[in-house]
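Just so you know, all these numbers are worked out from the coordinates, no wet-lab data involved. All values derive from a computational prediction rather than experimental measurement. Cβ atoms are built from the backbone, for glycine too; each structure is taken alone.
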Structure P
Amino acid sequence: MLVLENIKKAYRKGDQIFNALNGVTAEINKGEFMAIVGPSGSGKSTLLNILGCLDTPTEGNVLYDGAELGKMSENELSSYRKKHIAFIFQSYNLIPVLTVRENIELPLVIDKVRTKKEISQKVMLMIEAVGLSGLQDRFPRELSGGQEQRVAIARALVKDPLLVLADEPTANLDSVTAEEIISLMKGINKTMNTTFLFSTHDPLVQKYAQRIAVLKDGLICSDERK
């Protein structure tokens, strides 16, 4: 589904060039539950930004389902990201003045592709899938951290993305809640065949991951499937 061919990324800082990625090559198949790990400065965030179409590589190619991102304009990349890629962050990024239902339906409302009835049906299915039935009219301030992250997961999945990028999704959760959240995402991965890619330091995420790639100095130094 996803192919990375010799991805390099260099940043200029004053008179110096900083190489964040030094030639990352990998293939990620549909339905994988994969973690990218490595020390700070190893290139994890840069790689996630490139995979999320938030940044472009200095060299190399990224292909999603055969679509070569390097040949797309900024507008085309933005459109591709909205349609096919979803994000889950450690800070949840929910809109406080919107209810659970309104937060989850937002990507579909913005897309203007489905009818109101279709949006409502899809949103209620996602609310049930993440275990928030009965809480759809609550606001984020009325939820626990774990419940807020469930809303963020439902919002990410409501548009049926090709890939979900999760950046330290358990960082702000206690260990019990974190395991509930990772178990939930693992269940969704199995039942919906959704592809998850984590950037994480959390051993719990690594325990659940089917594949772990270790980044060091901008290169994949280890890539193992369990």
Structure Q
Amino acid sequence: MKRKKERFRIIEERNNVIEPSKPNYHTIKGNWNSFFGNPNPLTVELACGRGEYTVNLAKLFPDRNFIGVDLKGDRIWKGSTWALEQNLTNVAFLRTQILFIESFFGKSEIDELWITFPDPRPRKRDIKRRLTSPRFLNFYKNLLNPAGYLRLKTDNTVLFDYTLEVLNERTDIADLAYTHNLYQSDLQAECYDIKTRYEEEFTAKGESIKYLRFRFT
């Protein structure tokens, strides 16, 4: 508990973390270009955890800006620490529930969305809380640039198949591509060989990694 409290105190003082205690938490919507000091494209990782994808993508693409979104402050502490240690000025972390994502991004303000190993919410009563349920997809459609992709990586077959069913029921999905075994697919190159802690753990247990991406029309 003491370690968590100390990490919460640290991220409260960091400029690369936006959280409820800071004034820009309430004013950042539509102003990410000003926050980063440039008009570069914006990539957002939802349920970012420790932010492996956010940080490593930022290293690969210095001409883009990256934001990891998660509610857990101790996880954000880790990602923000990595970013600072590597002098990455194109990285930020937003501490909030994804349910409120429309409060922090304007229409078409996001150029690319990643959802990496989210909680699969296996119980039927929690289906609407899955990050690829229809109501969340409607959020993303409003925030994502029509030319940009939404990308999902997961080990969970139930969540992945559910997502495909939801997408197939919609009439506003374009350029859908997917695989149930990423490491045996041509789509692997789109993931830049970045692996989260969860991906490494699941792979070690013999789970295949699923991946899909699409655009909204």
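Key figures for this structure:
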| quantity | calculated |
| --- | --- |
| Read-out Rg/Rh (Cα atoms, Kirkwood Rh), for residues 102-181 alone, computed value 0.94, structure in P, Q | Q |
| At a computed 2.2 (distance in nm of label points 7 Å out along Cα→Cβ at positions 78 and 110), which of P, Q | Q |
| Origin of the value 2.0, where distance in nm of label points 7 Å out along Cα→Cβ at positions 38 and 94 was derived from one of P, Q | Q |
| Parent structure of the calculated result 0.95, given that Rg/Rh (Cα atoms, Kirkwood Rh) is the read-out and P, Q the choices | Q |
| Comparison of P, Q - label where relative contact order in percent (Cα under 8 Å, 6 or more apart) is highest | P |
